[in-house]
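Please go over the structures that come below.
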Structure I
Amino acid sequence: MAIGIAITPLAIAAVLFLLATPRARANGPAFLVGWLVGLGVVGGAVLIVLGSTHASHGGAPRPWVGWMKIALGVSLIVVAAAELVRRPTAAPSGTRPRWAERLETVRPPVALGFGAAFAGARPKNIILIVAGATAIAQTGISARMQGIAYAVFAAIATIGVAVPIVIYFAKGDDASETLHRLEQWMRVHSAPVISVLCLLVGVDLIGLGVSALT
């Protein structure tokens, strides 16, 4: 589920656009911090709510957890279908979406806000965060251990947006060609990547939900 969040093509594309702007050295890390904040706020809220409802009893998940996983799995399959239906036609080479053009002039606080929104406000990510937090809460471990487990979850979920930033700072000016190729690949393949990912995780969640109920 964390890998599903990490593979968020639109967020990775946003990072790549930010790294091509004059304020790349400030905006890239700001986006990354915002991403972590978004994951932390949504995931923390879910863990608090699930903790108050006692998702686990006697070391086993309660029945409603199984139904919740099934509902989350079905939601992801709907997201997968929606991504294929609204898949955009290939844009002419060299063109960028309007929202990407706005990133050229943003300052670090705005980049931070973009990161938080991409992490915690997109339907796919919200579903996966809830699913991940549910998987942690149903174990019945202490609140402290749940926090540690979710921190690991969030770290894995950050790999996708962190890799371009690491490449940028590691290679400097030589990173532009690598990042440009990655940007072009993401623009062409983002819709099928999201669709296949959501379908696989959705089916897996449904299977886990059914298994928990039986």
Structure II
Amino acid sequence: MQRRTLLLAVIHLALAASPAAWARSDHAIRRNNFGAELLRQGKLREAIAEFRQAVTADPGYAAAWRNLGFALDKQGQVDDAVAAYQKALQLEPEPKTHNNLGVLYDKQGRSAEAIQEFEKALKLDPANASVRKNLETARQNQGIMRERNDRIAQAQKEFEARSRDPRAAYNLARVYASFDEKDHALTWLKKALDLGFDDPAFVRSDPVMAGLRNDPRFTQILERR
């Protein structure tokens, strides 16, 4: 069972010049607008540098903080993007920013905080269908995470009680595989085989392991038996 993907709202400010009234510094406005142009061109690293200059020139420039968060997320710097969005919201509550921060919280497994952000976004924009969908999905993901944690805890408890039993190790591999956590699943699969799990044909046909079969490590682990 996999977590569902949430919808990131396009922050239009990141793609267009910001009104001068939103910043106290002309230099900050120029840097923000240049960053927006670079972002349109797909030059993330350069755009981030420009947005950082904008917020350095004017730390109260909420639009530039939003743009920075958007660009950082695009580059995969989730923790830094979270911090930028949080700063933007301290300066100016805005529904799309709440939405995007909620998406990032969900990526980090912080379901309760994600739900709070979507609820805040809906208070500001009750008719926003994308945010409402994200709220529903985040609640579903929260349930998936609870189930994941419960199943892993139970499987680990069973392995601790039978630490030399290859079937207990294989069960942990299956639990992780069912949540598409390949690294953990492969680690426990290797552990099970090392302990003497002697049915590689079953492993290859086990439907729970289907998501691992395209990973070269899966074949390597089995071929070494």
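Here relative contact order in percent (Cα under 8 Å, 6 or more apart) was calculated and came to 48; which of the structures I, II was it taken from? Structure I accounts for this read-out. If you line up I, II by FRET efficiency 1/(1 + (r/R0)^6) of positions 83 and 139 (r between Cβ atoms, R0 = 25 Å, to 0.05), the top spot, with the largest value, goes to II. Once distance in nm of label points 7 Å out along Cα→Cβ at positions 107 and 195 is computed for every structure in I, II, the highest value turns out to be that of I.
Across the set I, II, FRET efficiency 1/(1 + (r/R0)^6) of positions 51 and 155 (r between Cβ atoms, R0 = 41 Å, to 0.05) reaches its highest value in structure I.
Hey, helix-only ellipticity at 222 nm (-39500 (n - 2.57) for each DSSP H run of 4 or more, over all residues; to 500) derived from one of I, II reads -26500; which structure? This figure was derived from I. Upon calculation of log10 I(q)/I(0) by the Debye sum over Cα atoms at q = 0.12, 0.14 Å⁻¹ from the atomic coordinates, which of the structures I, II produces -0.66, -0.85? Traced to structure I.
All of the numbers you see were taken from the coordinates with simple rules; none came from a lab. Treat the numbers as computed from the prediction; the structure is a model and nothing was measured. Cβ atoms are built from the backbone, for glycine too; each structure is taken alone.
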